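FYI, it's all coordinate maths here, none of it is from the lab. All values derive from a computational prediction rather than experimental measurement. Cβ atoms are built from the backbone, for glycine too; each structure is taken alone.
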Structure I
C-alpha cells in the first residue's frame, strides 16, 4: 500500500480513502461514490479492527463478506482495496496507541472503554499507509467523525476529513452492518431510534430550549418499544460534544440502544 500510494502521488494524482470494516451496504457505497467524484485514485480499506471491539462476541459475530464487498467496490470504481491482516497491522510487540482526549470521554466512549483509542490508532495507520489527500466518513458515527477530524488536525496530517450524511432505510432506520443481526420483531422496534430523534427535533424546532424536557420526551419514545434497552441518550454541543442544559447553539442528539444482543447508534442535528 505504501509503494502504490507513493507511485500514485508521484504521478500527481489525488488519492481518496474510505475506511470500512467491510459488510458494505448502501451507506458505505454513498461514501465511496462521493470519494470517487473527489479524487483520481480511490482506495477502500476493509479491516475488522480488533482494537475497537470491547466484546469478543461482537468481534466474532461481525459480518465478513469479502466476495460481495470486492464485487461492490469493482462496480463503484474503486481502484484499490487495502485489506491488511491482523498480524500485519498489529505485529508481535505492537505497543503504540493514539488517544484524543476530551471528545472520546462521553457518549459511546463512556460505555466502551478503549474503543476510540482503537479507532484512532487504526485510522492513523490507514492514513499512513494509503497517504490520502481526502478521507470520507459517515455521520452516523458522529463522535468518531469529530475525533478523527481532531486527530488529523492535531497531528498535522496533511489531508481533509469529509463527513457525509447518514443513509437510511425507507422507514428511517440508519443503515448499519449490524442490522442483519436483528430479528423481524427487533427490526420493527428499532425504528424507535429514528422516532426519538424526530420527537427531539420537533420540540427543538418548536421553540423548546430545555434539554432535560427534550431528552425525557425522546426517552419515552424508546421506552415505548418493549424490546429496546437504552444505553444512553444525550444532547451535546455539535462541535465539542459537551453535554448541554439548554439549546443556545448548534446541538445534536446522540443515542445508543440495544435490541436483543445488537447495539445500534444514531444521531441527528436538532437545529
Structure II
C-alpha cells in the first residue's frame, strides 16, 4: 500500500511503517473541527496533548490540566476521526501515584475515544507501562524534555547532551522492554535521536529531535504559525499551504519526504 493511500492507522500499522521506513506524520488536536481536517489531510496520528493547557487554556505549563479536561477534549477529537490513530496524554499526577490510578485514568481516556495513551518519563513509570500493556492498553512513552517535569528541569531545555545521552538511551530501551508501542523523543540532539531510533523496535516520533526519527509531531498551533515565540524546531506550514488543510498536507508531505525538520530546525550534541 502506498503512503498516499491513507489507510486506517492502527497500533500495529505504526510498526509496519517503521519496518518499511515510511515516516509517521502526527499533530495535536483539541476539537472536532481541526481533527476532521487532519484526518482528511492524511495525518497518521492525532494527539490530544496536555499542551492544551498552554495553547487552549492559557496556562504557562501543562501541569494544571486535569483528567476531566483530557477526557472532554478526547471525546471532541474522536468525533472527527475516521482513519487517524487517536492518542491521548495522561495528565500530571494521573499515573505517578500508583498502577490502579493509572489504569482508571487510562481507561477513562480509552472510553472517551483514545486508541493509545501517552505518559511521560521512565524509571518509576516502567512498572505502570508494563501493567497497562498487560491489560491491553497501548502505551506511547515520552522521554527527553518531558513538559510535566519542567520545574525539575528549570525550564523548557534541551535534554540528552553529554552524559545525559547515555541515560536517555537506557530509558528508551527499558520503555521498549516494558511494552510501549511508540516513543516520543522531545528536544534531544538529532544524532542521539537517530541512534535511539535505530536500536529500539518501536516507532520513535520526534519533536525537536531531528529528521531521523520514524515520525514527527508538532503542536497544531505551532504548525499554523500561531506561536509568536516558537522554538527552533517549528515551521509555519500555514504560510506554505495557504489554508488550514493545505498546511496539514504540506506538513505531512514534508515529514514523509524528509525535508522537515531541516538541520537548522534540529538540536546538535
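For which of I, II does Rg and Dmax of the Cα atoms in Å, calculated from the coordinates, equal 18.9, 57?
Answer by label: I.
FRET efficiency 1/(1 + (r/R0)^6) of positions 22 and 238 (r between Cβ atoms, R0 = 30 Å, to 0.05) was computed and gave 0.50; which structure, I, II, did it come from?
Of the options listed, only I reproduces it.
Hey, FRET efficiency 1/(1 + (r/R0)^6) of positions 166 and 206 (r between Cβ atoms, R0 = 25 Å, to 0.05) derived from one of I, II reads 0.85; which structure?
Working: I: 0.65; II: 0.85.
Answer for the origin of the read-out: II.
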